[in-house]
Structure P
Amino acid sequence: MLAGLGIALLPEMTVQNELKSGLLRVLPWGGDPLYIHSQLVWLKDKWVSPALSVFLSMTQAYLKEL
């Protein structure tokens with residue numbers, strides 16, 4: 001439920017649907033650009049669940065498109 005309260009810094013990719021539908025809106029930012037650095041780390045010789053495997057594949061494919 002949206003209450004119309006609060007401001008958050010979120011990666012655009014996580015709220016694309018809400019922005020398109022008008023549930024959220026972007027507020028102008030006058031400061032320096034903000035950057036988010038993310039890392040994916042896993043043990044290469046350890047078993048990876050099917051769900052994690054799909055997540056890693058999708059994330060790597062998405063990041064290659066940037």
Structure Q
Amino acid sequence: MAKNRIVTVQDIPIIITEADIDDYICITDMAAAKSDNSRAADVVRNWLRNRTTLECLSTWEKCLM
């Protein structure tokens with residue numbers, strides 16, 4: 001069963017979910033803190049379109065293989 005805990009970074013609560021031996025950080029919580037004017041989903045969507053983000057994720061995926 002997954003367990004949640006909350007960490008506070010720069011006065012922003014961020015949920016971390018622990019499932020088995022893995023931890024998952026809620027990027028939606030982090031995105032919500034980025035801007036008051038835009039929705040968190042839009043911030044995440046734009047971040048995932050970023051070329052640097054895609055390169056980072058590609059490198060990360062290769063390291064896991």
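Things to note:
- Among P, Q, structure where mean count of other Cβ atoms within 10 Å over residues 37-44 as derived comes to 6.2: P
- For helix-only ellipticity at 222 nm (-39500 (n - 2.57) for each DSSP H run of 4 or more, over all residues; to 500) computed as -10000, the structure of P, Q it came from: P
- Structure from which 1.29 was derived, Cα Rg over 2.2 N^0.38 Å, options P, Q: Q
Every number here is computed from the coordinates shown, using simple stated rules; none is lab data. This structure is a prediction, so every number in the text was calculated from the model and none was measured. Cβ atoms are built from the backbone, for glycine too; each structure is taken alone.
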